[in-house]
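Coordinate-derived values only; no laboratory data. Computed from a prediction, not measured in an experiment: that's the story for all the values here. Cβ atoms are built from the backbone, for glycine too; each structure is taken alone.
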Structure I
């Protein structure tokens, strides 16, 4: 699915199932919450924190679900703020390409 199609699909879902978008501040708080849930999960899988004993979910499925939650709220914010994510990503990648053309290749920590 292309980003534009994702933005349209989520907008349609909000109209049909969500009644309306939450306000921007609420969605910003929800984005922080979703990123926190993803971070906590990654800390348990790849970091030093342990799962609670009663947890029975499959970690990879949980990661995918939490990433989808983050993306959903991020797309909601983009829609509300009338941001075309395709154009934004293209512009951002051009900026990174110019700025970081040799930066990472010269980083001895990555070699």
Structure II
């Protein structure tokens, strides 16, 4: 007896793919085979994008910290080295926030780093 491929489970798989491809342009959003390939590629891009997002934020934080440290006469590397020697356990996200929104606090951290360098 031949294998049935077009029953309710197959239709469900098609519906799932077509639901994910909703909004895609042209045949990528209307034809199953094209939509299937497009959704697989879109999911790969989404997975990679979640990793890249973390890298981009870290880069942004480093740029912000470096710019704020230079305003106070220290390079980024000397500032971070001074903080690590002073056992200040703030991460780059928090330091970038302080640099952008609370300059007085950041200035005090620069002084702490400067005494350790």
Structure III
């Protein structure tokens, strides 16, 4: 049974254990990465596969990258600080509270 995602595209979140944060740009209803990736996570921290997984434009103190994170390992980021990842402006409009506005495509 698929669960409804707790977080939304454009929402700013942070990792529960690791020192990074980011903005969600895609959601998988359940795990959709390689078995090799999943097994590379230490067993004591390995998330369940039957939950939403989020693609983030992520940042930490030293770099920008794409992260793939289980719902159980994310928390809302209520700092109000923008995410400085260089791709944020290409995907989203301005930050409004805890989430970025989606760009509206007009034809």
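Hey, distance in nm of label points 7 Å out along Cα→Cβ at positions 9 and 65 derived from one of I, II, III reads 2.5; which structure?
III
Assuming -21500 is helix-only ellipticity at 222 nm (-39500 (n - 2.57) for each DSSP H run of 4 or more, over all residues; to 500) as calculated from a single structure, say which of I, II, III it is.
Only structure I yields this read-out.
Give the label, chosen from I, II, III, of the structure having the highest value of relative contact order in percent (Cα under 8 Å, 6 or more apart).
I
Taking distance in nm of label points 7 Å out along Cα→Cβ at positions 41 and 73 for each of I, II, III, which is largest?
Once distance in nm of label points 7 Å out along Cα→Cβ at positions 41 and 73 is tallied for I, II, III, the winner is II.
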